[in-house]
Structure P
Amino acid sequence: MKLQERGARFGGLASPAPSRRAGPLTGLVLFVAKTLAIADMEVRKLRHDPTELLTRSVQPALWLLIFGEIFTHIRAIPTGSMPYLDYMAPGILAQSVLFIAIFSGIAIIWERDLGIVHKFLASPTPRTALVLGKALAAGVRGLSQAIIVYLLAWVLGVHLNWNPLALVGVVGFVLLGAACFSTFSLIIACLVKTRERFMGIGQILTMPLFFASNAIYPIAIMPAWLQAIALVNPLTYEVDGLRALMLGSGLSLSVLALDFVVLLVATTVLIYIGGWLYPRVAV
């Protein structure tokens, strides 16, 4: 009874486990409910510190206003008939989502130091639900960046595709990309276990992931060794999907499906690995 009362404070995380007679549908409903409870708890943190979203918007603004405008005028990077600023905007959105997601794992270390992780592990909530809930919360933060980048791109004259279905697709890619890299961040936090090491590794990984993708230049102009890295980089597929949906140019359902499947598979694998490693963060 005490466990249930304590779990109620965490959004029903300690609700009784489904009985053996309960069908798979009941188990799925409980899994989804616990995942959403974790996500809701994480999102509520933004209400206490909404300035985080504003400070995160400075970086994409600088990239679009300075880097994008300059390279558009000098035409240093070949993008065909597409203005470079148009080409760059989806990449900056993906970059913003990456930077938010890749440092989200540090919250796991804070939760361990405060004893919150031990309470989670004492509840009957599946470890994958804990990881997936945090991934969804990172997706919500990513959506806030999408709104900011869309506003900046519109002000700068980027030719955006306002088709409702395309906007829904952008939301899907942002959520999936944030989930992928936030889960990767959680795995790193489970392995290194200290804030100092985590921040060091996070800073080492963000720039290679960004520059070894098609975010700010086409893969075709990369050297062969960098092209090979870009093709196994999940950020490349996120940028590719966002570029097709945001600009509406070269929109191919087969290519979009490939981008989505690659991101989905990568995210699923990382969530299972994160669920397996999550208890280790408390050790």
Structure Q
Amino acid sequence: MVYELSNMPWWEAEEKLKESKLVIVPVGATEQHGLHLGLGADWIQAWTFANKVGQKTGRVVLPVLPYGVSGHHKEFPGVMTLTEDTYKRVIFELLTCLDRNGITHVVFVNGHGGNTPALIAAAKDARDEYGMLCSMCDWWTAWEHRKIFGQGFEAHGGYAETAFMLVSRPEAVKMEHAVLSPTKRLDDDIEITRAGKGVFKDGYVWIPLKTADVSDTGSMTESGPDEEPGTRDYSMITLEFAEKLMSEYVEWIADFVNEFEDFKVPEIHISKEKAMKEIR
């Protein structure tokens, strides 16, 4: 089954893009993920997810965008970053190209949380300009209430991300250096749970910080700095576990892609009379 745009000559791309009005766009970042994961973790995972979904659904998969909005990680060597304005412009111009090819629905398979605001902003512009419908699938928000061996699913460089990398590119995983890294305690009353997010009296607040402000290793794998700081235990993240988790997530995205292709919104007709009639 042909699904990667990179492998198609233009005439084949023309035929394939007429079969479905939906494409899959993997996006990620090149940034640090602690002591044990390669700098390409975010884009490598996104590329793997997208390819597996392409295999299952037959939808066209675009080449991965390996750079993202990673300025909050820039103190660590090897990090490559774009500004949010640049990233938004790049994404919008890609959506413009897709509109020119008759695409109406786009699923971004996103590997990096720093990309999300710019992706949403570009998607809103594409909705206004072209009537295009876009969706962002982030693995950490898809199952944000899920725990893996007691650890938050979204932990940067944590159990879930390590598992996905074991399946995606095992040579980029150095398990001998995997360590649960505590988030630093910066204030007695405001508990920072990750760069940018904190807890104050059981309520959440946003405090934009640099990763280096709260972590020496670059990973943030403990939601609270008082929970066994510095312990080392990734032994439960086996290849068997990783393959099962990957399969489950890919199945979820594939089901969403199939559903989203038929997702429609009605034409907008705003009037006081219509609104009053709807609520009666």
Structure R
Amino acid sequence: MLWNLGLIALGSGLCAVGINGILVPRQFLSGGFTGLALTIHYVYPALPLGFIYFILNVPNFAFGWKFVGRRFFLYSIAGMCIFSAAIQSIHITLPVYDQLLSALLAGIVIGVGSGVILKSLGSAGGTDILSVILLKVFSIRLGTTILAFNGIILVVSALIFSLEKALYTLIYLYITSSIVNLVVTGLSQRKAVYIISPKWREISQRIMEEIQRGVTIIKGQGGFSGQEQRILYTVITFRELARLKQMVRSEDPDAFVVVSETLEVMGHRVGNQPHW
């Protein structure tokens, strides 16, 4: 519990630095519930930003309870409170004055912060809850969902504020979504590998013994030759890929190897799906 609350606190602190240190001084917009809170704050400056964010999230938590689970719900309530408190109390002005550089830096800082929060068993509320629901139900990547929701609110906000602010904000949102994907799943990306070789026995044995990964042997048939073949299928980590390719080359330099990306993997030892 302390580890997860620590992740939420660290991520919330980083997001607060990006929001109060870059977005608010530059009058940038944002997406999701943070964007709604910023829009209301710009129109009514007397209303505290952290308080606005907290109030907007109250009805949103019904979705977290119904679709995700009680543990995520309770951690997200804690996350919402910590995030709102961080926005209200952390005010650090970052010495970056160029608009484009400000958008890039805000995307990096807030993207890392949001990703760290989502590495925990909860969220900070807002579109994070909706993103996790769509990931669990439809396997839509977190950053993609955040970018889509942010885009909708961005268009509406651009009608109220200037188009230039909206374009800078769009750069910030794109960087944020990319960094979120990198932090949550990118650093634990798994590779699916298909290997076709007459020395499939030797290769599969070495994969199981040296890399200690499971191998599935699929029966196949050559389309031109008509001969029966064996196709090896395995899922490995990104760090193991170079070692696997070297291993295959040493056994059969003419082996046919296909490496593909995976969105998420569920399973013992090699799985990388977040446990929300």
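Taking 14.0 as the value of mean count of other Cβ atoms within 10 Å over residues 111-118 derived from one of the structures shown (P, Q, R), identify that structure.
Computing mean count of other Cβ atoms within 10 Å over residues 111-118 on every structure in P, Q, R gives 14.0 only for P.
Quick check on the output: 67, 41, 37 is Cα extents along the principal axes in Å, derived from one of P, Q, R. Which one produced it?
Here the read-out was taken from P.
Determine which structure produced the value -12000 for helix-only ellipticity at 222 nm (-39500 (n - 2.57) for each DSSP H run of 4 or more, over all residues; to 500), calculated from the coordinates; the candidates are P, Q, R.
Q
Bear in mind these aren't lab numbers, they're just calculated from the coordinates by the rules spelled out. All values reported here derive from a predicted model rather than from experimental measurement. Cβ atoms are built from the backbone, for glycine too; each structure is taken alone.
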